[in-house]
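What follows is a set of structures for review.
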Structure I
Amino acid sequence: MKKILFFLGVLLIGAGAFLAWFVPRAWLATPGEPYATKKITIGEDWDASRMAQELKKEGLIDSEFGYRMYAYFDKSADKPRAGEYDLFLKDSYRSIARTIFRGPQRDEVEIRIIEGLSLTQEAEVLAGYKTKVEDFYALTGNAKQPFSTELRTTFPFLEKLPVDATLEGYLFPETFRVWRDQLPLALIEKQLTVFEDRTKGMAEEAVKQGRDFRDVMILASIVEKEAAGADDRKIVAGIYLNRLKKGMLLQSDATVNYVTGAGRARPVLKDLDVDSPYNTYKHKGLPPGPICNPSLESIEAALHPTATDYLYYLHDDAGKSYYAKTLEEHKQNRYKAYGE
């Protein structure tokens, strides 16, 4: 009888010691100041045992056994959701289990893509949201690769683009709200969706005019970078069409800047000598693709330009527009605008 009582006493003491050790860790522990956190990434199909290993390795708990034991009391501990978490150090098993059962907190961001940005410039914007440039270009394409075939399939209006094309020109500029963890795909898909909606019927209108909508988009991108205002857009678009009809060089500074990246309002001689099909000072016709992602106003201007007899234009440093029908008039305008 004494042995039984002794055994029960030892058992009770052991159970009490275990509960004194286990209960605070399981339910009562709270993070202490300065509320330090540790980032942890949970994989697919993890269970409580795998979670316990990772939590212990990252120093978030001091016992794998303790967390596995807790999972017997709280089944949510055995159902972690994959994702990235910032967990508090020295937190209770219950708090950890409930956090990873609810799933990772998603970070929604607002991203403003202004009119006239090129793919390169949008990639720079997204870099500020920790998006890798190579991930962006894998979807949009660049000089080394075409855009994603999956996007071509998802958006039928992209199917007619050349096999080596990028998405330059088709990422609609606007302000978007997206989940940070879905960048860059979610943003690109939203831009394409808005583009498709805003330009509905324009491709058919271009065909009625005997034009290809791809050419309209290329012209729109040039107008976006060259025009000074709303009325100017349509006049400038009409001037470029006049030059195309006469077989003249477009001589767009914006297309040269697209190649050089210099961004000069008035390119220097070495810029104008760059060897590229985008150099419209050397090559006749439109460049092979858009040079930026234009606004809806520029697309509409390219599709419905103002008909004039003008063949030349320029803007002074204040943004005033000067138009001319002849080269001599253009030279006179240059003197008015720049004194040269």
Structure II
Amino acid sequence: MSLARESALPHPEKATARQSPPDDTSSEFTPLLRAVKGQELLDRRPGWYVRTIVTNALGLAAVVTGMVLIGDSWWVLALAPVLAVLCARTAFIGHDAGHAQISGNRVTNRRIGLIHGNLLLGMSYAWWNDKHSRHHANPNHIDKDPDVAADVLVFTSKQAATRTGFRGWLTRHQAWLFFPLTLLEGLALKLYGFQDLRRQSGRERLVEGALLVAHVAGYVALLLTTMPLTHALVFAALHQALFGLHLGMAFAPNHKGMDMPDPDGEKWGHLRRQVLTSRNIRGSFLTDWFLGGLNYQVEHHLFPSMPRPHLRLAQPMVKAHCRDLGIPYTETGLIDSYRQALRHMHEVGEPLRADI
């Protein structure tokens, strides 16, 4: 199960390069880009990321130590949710590396992405970059954004009209099934990484594949050497389910239920294409931490290479610029964001429910 599908694309480092905001000379975006650069908000924050990476690594090490010490007891299951949360932090670091937020050096970003994606999570860095760069280029575009392609879930009435049988049942109930389905996302991400190896070639396939295999072997070995088999099976199921749920909770509010560009209609410039299709989540620093900075989805899409700690600082400038241009800037609470996304999916499935 996945909320998006894979397909062949250029090398991930080239995909990363495409994610930098364009020098839009057409009008609306240029003044904002100039102002953001003037505040040095596109300058990288290596010290912040070093602290974040080290803190996350220490947290992972602490969980592994706890597994070793209490693995014979069912109390070890209490560490599974903690590990799921730390794995989500790991995914956010890999995400930022893919956007070149951490370093200006492609090799450095790729190495960080491979360690945090392939090795620590069993999630292909190359696959993720390819898919995610297409999403950033054309968010919510039904023909170009893989995140709204018809798969397990659908996002338009046109997609829903073609669903029959079991897929039709899924579409009718997809709003209710969304969060239960995310429990499988952690495993799905691993599967798609291995499937993507067929697209890759040469050294990239060798490195990606070796690290994915190393993750699986290391994960299984860790479980089986620290706890009995029954404990290990329950721990793995709980950990992977909560990890997938956490990622689903972080990504679901961002675009679901927002404007979807008409493929045959008006062509939006960079500013409108990113702002009108994205939704921000209000909250505190705890929200920033829990959602990995993705709660500033508008700013992230306008400036994908902007370091995570700068997104909050850029928000007032972006909101003011949109207000001056009369462009709607969407921001809501976390719970309401889920309500809006689920309502959209429920409405998409309505025609199929009416036919019953």
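Thinking only about mean count of other Cβ atoms within 10 Å over residues 85-92, which of I, II has the largest value?
Working: I: 17.0; II: 21.9.
When mean count of other Cβ atoms within 10 Å over residues 85-92 is computed for each of I, II, structure II gives the biggest number.
Comparing I, II, where is distance in nm of label points 7 Å out along Cα→Cβ at positions 53 and 213 highest?
Details: I: 5.3; II: 2.6.
If we compare distance in nm of label points 7 Å out along Cα→Cβ at positions 53 and 213 over I, II, the biggest value is for I.
With helix-only ellipticity at 222 nm (-39500 (n - 2.57) for each DSSP H run of 4 or more, over all residues; to 500) coming out at -14000, pick the structure among I, II it was computed from.
On the way: I: -14000; II: -19500.
Attributed to the structure labelled I.
Please compute Cα Rg over 2.2 N^0.38 Å for structures I, II and give me the label with the greatest value. Working shown, then result.
Numbers: I: 1.57; II: 1.00.
Across I, II, Cα Rg over 2.2 N^0.38 Å peaks for I.
Comparing mean count of other Cβ atoms within 10 Å over residues 117-124 across I, II, which is largest?
Details: I: 18.8; II: 24.9.
The maximum falls on structure II.
When relative contact order in percent (Cα under 8 Å, 6 or more apart) is calculated for each of the structures I, II, which structure yields the highest value? Walk me through the intermediate numbers first.
Values: I: 13; II: 27.
Going through I, II one by one, relative contact order in percent (Cα under 8 Å, 6 or more apart) peaks for structure II.
Out of I, II, which one gives 25.5 for mean count of other Cβ atoms within 10 Å over residues 125-132 as computed from the coordinates? If you can, show how the numbers build up before the last one.
Working: I: 13.8; II: 25.5.
This figure was derived from II.
For structures I, II, which has the highest computed value of FRET efficiency 1/(1 + (r/R0)^6) of positions 77 and 189 (r between Cβ atoms, R0 = 30 Å, to 0.05)?
Values: I: 0.25; II: 0.85.
Largest one: structure II.
Suppose you compute distance in nm of label points 7 Å out along Cα→Cβ at positions 69 and 317 for every structure in I, II: which one lands on 7.9? Write out the running numbers ahead of the final one.
On the way: I: 7.9; II: 4.6.
Computed on structure I.
Read the figures in this text as sums done on the coordinates, not as results from a lab. Treat the numbers as computed from the prediction; the structure is a model and nothing was measured. Cβ atoms are built from the backbone, for glycine too; each structure is taken alone.
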